[in-house]
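What follows draws every value from the coordinates through simple rules; no lab data is involved. Just so you know, these numbers come straight off a predicted model, no measurement behind them. Cβ atoms are built from the backbone, for glycine too; each structure is taken alone.
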Structure I
Amino acid sequence: MSTTVSDVIAASEKLWPASGAESWDAVGLVAGDTDAPVSRISLAVDAVLETVDEAIDNRADMLITHHPLLLRGVTSIASDRYKGAVLTRLVRAECALLAAHTNADVVETGTSGRFAAKLGLTNVAPIVVGETPERGIGRTGMLPEAISLGRLARLIGELLPATATGIRVAGEYDQLVQSVALCGGAGDAYLTDPAVLGADVYITSDLRHHPASEARENARLGRGPALIDVSHWASEWLWLDAAADELRALLPDVTITVSDLRTDPWDFAVVQ
């Protein structure tokens with residue numbers, strides 16, 4: 001019996017239970033016939049025109065993305081608008097769309113867990129505990145040994161795919177760091193969390209001027225971590241390979257591929 005969209009939904013629920021999603025989130029099936037057969041799945045961080053076209057060109061029956069296409073309400077899905085164009089192309093190609101967002105952030109092998117594993121962190125725990133002690137937003141842990149902040153930033157640069165904005169750091173290049181807090185995706189909401197304040201360095205994305213400036217000044221007073229700001233897309237792209245492996249184990253008859261397309265929104269930067 002062939003795999004269906006419903007089977008993929010069941011597999012995703014097993015891996016990334018919807019109960020773990022934040023109340024404001026919009027996870028699960030976005031578009032598609034639950035009875036439709038699925039033989040190929042494409043994984044990407046974002047449901048944008050490029051990743052949708054790639055999935056369709058690869059004859060995928062389903063696109064699974066981390067970011068929900070319809071997180072914020074829309075009043076039109078006309079095809080001359082981005083979200084409408086995405087949905088129109090998917091529906092015409094009979095390619096379903098499913099989002100695994102904060103429910104995939106919080107699990108042990110989710111976005112932050114994957115980032116922590118890539119860094120080789122030990123004694124790993126969530127910043128904010130969720131449904132179980134092992135699940136929740138972000139991760140804390142220890143590097144195998146103390147290294148300079150600059151060396152850590154370069155190590156992260158080797159782990160993550162390159163983007164126009166690169167990696168930004170607040171702190172002294174040579175200062176030693178070992179205890180780490182990290183949050184894949186946007187994480188400035190946790191800058192004042194005790195688990196973050198107790199770390200030597202906090203790695204996250206989308207740090208805005210005022211929260212980052214305040215955190216930097218507090219760090220100079222010995223009341224907070226150094227900061228490493230990375231691309232939102234790149235920090236979560238790390239998760240896709242692990243997600244694909246987990247899906248393959250549950251859906252052995254389905255071909256699953258990971259998109260290498262860079263969907264970070266910035267195309268280039270000018271160095272002054």
Structure II
Amino acid sequence: MTDPVVGELRTQAELEARVESGSAPPWVRAHWSSFREGLLGTRNGSPFPCFFGVESVANGDPLYTAVPSMTDKDALLDLGETLLEYLDSWRQHSDRASLVTFFKPPERELSEADYHDALWHILQFLHVHDPKPWPDAIPTDPDDSRWEFSFGGEPMFPTCRAPFYGARKSRYCPIGLEITFQPRALFESLNVTADTVAGQHAREVIQDRLGEYDGVCPHADLGDWGVEGDREWPQYMLSADERQAPDVCPINVTREHPKSTLLIDEREAVEPHA
């Protein structure tokens with residue numbers, strides 16, 4: 001198994017095979033070990049709070065990629081192409097196939113503020129190079145309760161784990177940044193959006209398990225998409241120290257399209273029109 005994980009879209013079985021064979025880089029192996037133990041292990045006698053995530057990893061549903069830099073242009077363009085490939089194919093794998101993204105750890109220790117900056121740089125980069133227009137149904141103002149990060153025409157919920165979380169271990173990754181991209185269509189297919197009874201029950205269960213797992217109260221910024229007063233963007237990377245977290249959403253979203261043709265040109269080069 002010498003095919004790469006870095007810069008490619010892989011199933012969980014393919015990722016595990018490359019980790020076991022030693023062909024995956026050490027930092028990818030460390031990420032996978034941390035992710036798997038976090039999702040499938042217990043803490044304070046409690047399983048990981050998101051039972052959908054636990055079942056998904058236990059069943060081998062997610063898709064994975066690894067990115068060698070949080071800032072390098074070529075690495076982030078590759079991430080954009082991988083994310084497009086994922087959006088084209090996730091339903092063929094599973095209705096719970098989120099995209100788990102491992103980033104190579106930085107060469108120096110970063111602060112919480114640095115990780116917030118890194119996340120929003122990545123999302124802003126993806127938006128600028130998005131080959132598809134921002135969805136008509138999604139507002140461009142992050143202060144709108146129905147705003148959600150979108151890429152490739154798909155609204156999605158990117159949730160992060162990072163090294164700076166102390167008490168909130170459900171968000172802790174000692175290796176570096178992890179982003180799990182989950183399309184809104186995934187939640188809709190599971191019937192667990194906030195406007196359903198099943199979704200409301202799922203939130204109650206997850207909130208209870210969060211308190212048990214983390215040993216602290218659920219974060220004040222946790223909420224639901226489209227619910228008045230709740231906001232999506234602070235939930236992507238929950239703050240540990242409010243002084244280091246952004247007060248306003250750092251991304252600048254417009255409907256102007258295209259802002260860049262790099263990913264459009266790349267896709268057309270490998271998928272010529274018939």
| With distance in nm of label points 7 Å out along Cα→Cβ at positions 137 and 153 derived from the coordinates and found to be 2.6, which of I, II does the value describe? | I
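Matching task: -12500 is the computed value of helix-only ellipticity at 222 nm (-39500 (n - 2.57) for each DSSP H run of 4 or more, over all residues; to 500). Pick the structure from I, II.
That value comes from structure II.
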